[in-house]
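Next up, some structures in C-alpha cells.
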Structure 1
Amino acid sequence: MKTVDHIYINGSFVKPHGKEVLELVNPSTRALVARVTLADEQDAQAAIAAAKAAYPSFSRSSKELRMDYLQRLHDAVAARSEELLEVMIEEYGGPLRISKASTQRAAASFLQARELLKTFEFVQHVGISKVVLEPLGVVGLITPWNANYSFICGKLAMAIAAGSTAVIKPSELSARQTQLLTECLHAADLPPGVFNIVTGRGATVGAEMTRHPDIAKISFTGSTVVGKTIARGAVDTMKRVTLELGGKSPNLILDDADLATAIPLAVASATVNSGQACMAGTRLLVPESRLDEIKRLVKEAMQALQVGNPHDSATAIGPMVTQTQYDRVQRYIHLGIEEGAELLTGGPGHPAGLEHGYFVQPTVFANVTADMRIAQEEIFGPVLVILSYKTEAEAIAMANDTIYGLQAFVSSADLARANRVAAQIVAGRVFINGMYDEPRAPFGGFKQSGIGREFGRYGLEAYLEPKAVMGHGETSGL
C-alpha cells in the first residue's frame, strides 16, 4: 500500500497544507492500494504564486530554450515508461493496449510540441501592423482520470511551448500515476515554478484556480457539468478557457458500407478505453434495411470481447474506475430496460467470475429511439445503443440530434459520399472508415462538447494572445 503525501510546488516536493486523506483501491480487485493527502486552497495559492514568480523570466525565454526543455521532458517521461504503464493499469484499470498507447502518447506530446515550435512564427506582419503572439500568463490545467498521463503532458507541452507557466490539478483518483509522472517531469530539471502540480478536489483546488485573478487561462478536460461551472467562474476575471467536455458520438453506417469492416470498428469505437472515453462512438445509426444483419454482427462482436484482467494483452475491457462509476453504468443499463429498448447482449451486474472488481458486462441495446435517455446522455461505460434510419437525410439529422458535438464516425464504400455526409455532421472530428491518430489535428467539440481546440497549431494558439503593434517601422506611419 502506497502513501502519497507530497505535492509539487516551485521545483520541490512539499507536504500539502491540506489534511484530507483519500483512500484509493485497485478497481480490478477492490484492494486498498494508496492513501493520498489532498491539497487545499492554500496549496493552490502557493502553486499559483510560484508560477506567477517564474512567469516573467520564462515568458521571455527563447524558442530554442523551450525546445530543449520539451526534449528533456520527453526523455524523462520515456525513460520510465514501463513503471508508468504498470501504475496506470493498477490504479486505473485500463487494458494493457490502451494504457500503453496512452503512456506513449504522453511522452510523444513533448516531441510534437517541440517539432511545432521549429516553424511556428510568434511575430507576423499584417498590413502596417506587427502582430506578436504573446503567452497568456499563468495557466491552470485541470485533467481527468481516464488518461492521466497524456492529458497532463499534452496540456503542459503546449503551455511550455507558448512560454506560459502552469499550475496542474490532476484528478485525485490518479494520485499514484501523478506522483510517478511528477518525478519524471522533475528529472527534466526545468526552472522552479514553471510547472506546479497540486492533487486535490475540484471543489477546493479547482475552484481556487478558477476564481484566482493570477490565473489567465483554464484548460479543462472533463464533464460538461463541471465545464459549465468553470466557465461561469472564469468570467469574473475574464479568464480564457479551453473546455474539452462530454460526448455522445454518432457512428453512422451507410447502406453501402462493408459490414465486415464497419461492425468491428463500431464495437471498438464504442468500447475504447473500456467505454470510459468522451469520444466513444456510443450511438450506432444503421439503415433499417440492414438492421437484422447488423444486430446479429454487433452482438457477435460484442460478445467476443474479453473482459477482465487489464494486464492481459487479450483483454479489451477492464473495470470501471470506481464504485461510483460502476453504479452509474448500472443505472443506465437498468434505465435502458425500463425505457423499452431491446437488450441485445450484456445487461445488469458483473460478468460471470468477475464479481471481485468494478467490471460491467459489455452491453448493446437495439430498437432504441432518439427520445430515450440512453440515446441522449453520456454513460461513460461499454454500452452501445443502436438506432435505425430510413434515408441518408434522416441519418444525418439523427447524428446531429444531440447536445454534444465532439466526434463522429462514418462508414461507406463510397468515399465521396462519406465525405459529403461527414461535412454535414456537427462535430469537432469526423472519422471516415476507421479510427485514426493524428496529434497535429485539432481536437475539441461543437455545442456542449466544449469551447476551443487542443493539439497542434490550433492548440498552441489557444495559449497565446495576439498583440498588434502599429507604427513599429519608419515607413509604417501615415
Structure 2
Amino acid sequence: MPDRQAIKVCFITPDIGLADAIARALGEGFETTASSELQFERFRENLAWANVLLIDLRTNIAEDFDEPALRLMGKINELQVHPPMVVLCDAEQRGPFLRAVEYGADDSITNPPNISEVRVILRRVFKLYTSEQELQKLRGKESAGRLHELIGTSAPMQELFAMARKIATCDVSVLVTGETGTGKELLARAIHHLSGRNTGPLVAFSCANLPETLVEDELFGHEKGAFTGAINNRCGRVEAADHGTLFLDEIGDLGIGLQPKLLRVLQERRFERLGGNKTINVDLRLVCATNRNLGEMVQQGKFREDLYYRLNVVQMHLPPLRERRDDISLLAQQFLLKAAHQFQKPANLFSQAALQTLEEYNWPGNVRELENVVQRGVALSDGTTVELSNLPPSMRTIREDAPEAVSVAAAAESVAVSQSYEDEVRRFKRALILKTLRQCDWRKAECARTLGVARGYLHRLINQLGIQDREVERPTERREDNAPFGPVM
C-alpha cells in the first residue's frame, strides 16, 4: 500500500524470533521493531517512535516477563498521550487479558497469531487512535469548558478552573472540599496534570472506614517482621508518591493517632515504615479531599489544628451539581456518548422530556449519580434517543413533587378552575417567569438562578410560553389578591 502511511509497530517481547517472523509476515504498510526493555525511562524512545505497541503476555515465554510488562503498561497508561496498546496472549489466558485491560490495553491477539487478524487489529486501533487525536485538535476551542477530565461552563466551575490553573504550578498543599460525587479526585488529577510533577506518579488512597493500623500500613508500608504475616518489606503510598502527587480522599476519617505522622511528612518530608528505624526521605505534593467540615472537627478535638493548617494552604470547593445546573445537559451529553461507545449502543441524544427531567432533578448524588442515571438510560434505550421512560421511576415522577405542581394543586382545592389543568399550569408558569424576569431586570442568568432551574431550560420555557423581551404585562395576567395563584406582581 504505497499510498498509505506505514504503521510503526513496537513489539515488546523477549522472543526476537517471533518478532522477526511477524515483521516479515505483516509486509508492506507496517514498520516493525522489537524491544525487550521493560524499564519505563529507558522505553521512552520507543514511545516517541511507535504508532502502536504490541505487548507479549504469553505464558512461559520468559521467566517473570508478564508482570513487569503489565507494570510498564500501567506507566504508559498514566501518560496523557500514548500509542494504543495491543496484547498477545494465549487463548486460555482470560485472567491476564482482563488485567491487561485494567492497565490500558485497547485490544488483544490470540496466540498463535493469525497474521490477517493481526493486520486488521493493528490498523483498527491505529485508525481509532488517529481519529481521537484529530478530534482532540478540533475540540481545542472547547478547552475553556474543560479542566483535564473535569467539565463545566457554569460560572462556579469557570472560577474553579481558573484557580486550579494558577495554583497547579505552585507546589503547595491543596484541600478540596465538596459533597460526595462532585469529582474531588478528578480535580486532584487535574492539578497533578497541570503541575511540574506530571511526569511523576499520582498515587490515590481513601482513608474512609478503615482501621487505623491498616491505614498506617497502606500509607507508610512496613518492614519485614513488623507483625505476624509481614514476610517482606512493603512500600507504602507515601513512598510510592515520591517525586509525584499523593491524593488522600476522606482525610477527615484519618485516625488521630496517625495525624502526627502525616504532619511530619509535610513538615520534614521524611518518615519511617511500620516496624522500621530507617528514615526515608520523600519529595511529594499532597492534595487532600473531604466532605466533612475540618474546622468544626478541630474545635471538637477530632482533628489536629496544626495538621489542618498545613493541609489547608489552598482550599478549593467543588459545588454540588444542583448549584451549577447549566452544566447538567453538557455533562449528560458527555456521559451519553461515553456510555453509548462502552455499550456499543446507537444512542446519541436525549428526548426533550428526558433532558428536561435531568435538568430539573436535584441530584443528591451529584455528578456520579448523573453518570449512573445516563448509563442506565443508554442501556435501556432501543434506538438513537434516550427517552423519559428509560430514566429511573423516581425521576419520572419528580414533577409530581415540584413546587409549581403543589401550588396548582392547592389552588385547585380552593377554587373551581374553569379552564383545563394544562392551561392553568401554563398560565401559572408564564406569570411566575414574567414576575421573576422583571425582578431580575430581565437578566436571564440571574432569573434562572432565582428560580433554581438551568439557563437552557429557562430559555426553552420562554420560547414555549411566547414571552417577549421586556414584555408588558397583559391585562389578562393580572389577578386580584384572592385569585387562585395569588397576585402576580
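The numbers here are math on the coordinates, done by the rules we state, and not lab data. Because the structure is a prediction, the values reported are computed rather than measured. Cβ atoms are built from the backbone, for glycine too; each structure is taken alone.
Structure notes:
- Per volume of the Cα convex hull per residue in Å³, the highest-valued of structures 1, 2: 2
- Structures 1, 2, by mean count of other Cβ atoms within 10 Å over residues 323-330: label with the highest value: 2
- Given 12, 24, 31, 23, 7, 2, 0 for P(r) over Cα pairs in 10 Å bins from 0, in percent, for residues 27-130 alone, calculated: source structure among 1, 2: 1
- Calculated for structures 1, 2, mean count of other Cβ atoms within 10 Å over residues 43-50 is largest in 1.
- Winner on relative contact order in percent (Cα under 8 Å, 6 or more apart) once structures 1, 2 are ranked, highest first: 1
- FRET efficiency 1/(1 + (r/R0)^6) of positions 163 and 219 (r between Cβ atoms, R0 = 30 Å, to 0.05) derived as 1.00 - corresponding label from 1, 2: 1
- Origin of the value -0.77, -0.94, -1.10, where log10 I(q)/I(0) by the Debye sum over Cα atoms at q = 0.12, 0.15, 0.18 Å⁻¹, for residues 195-386 alone was derived from one of 1, 2: 2
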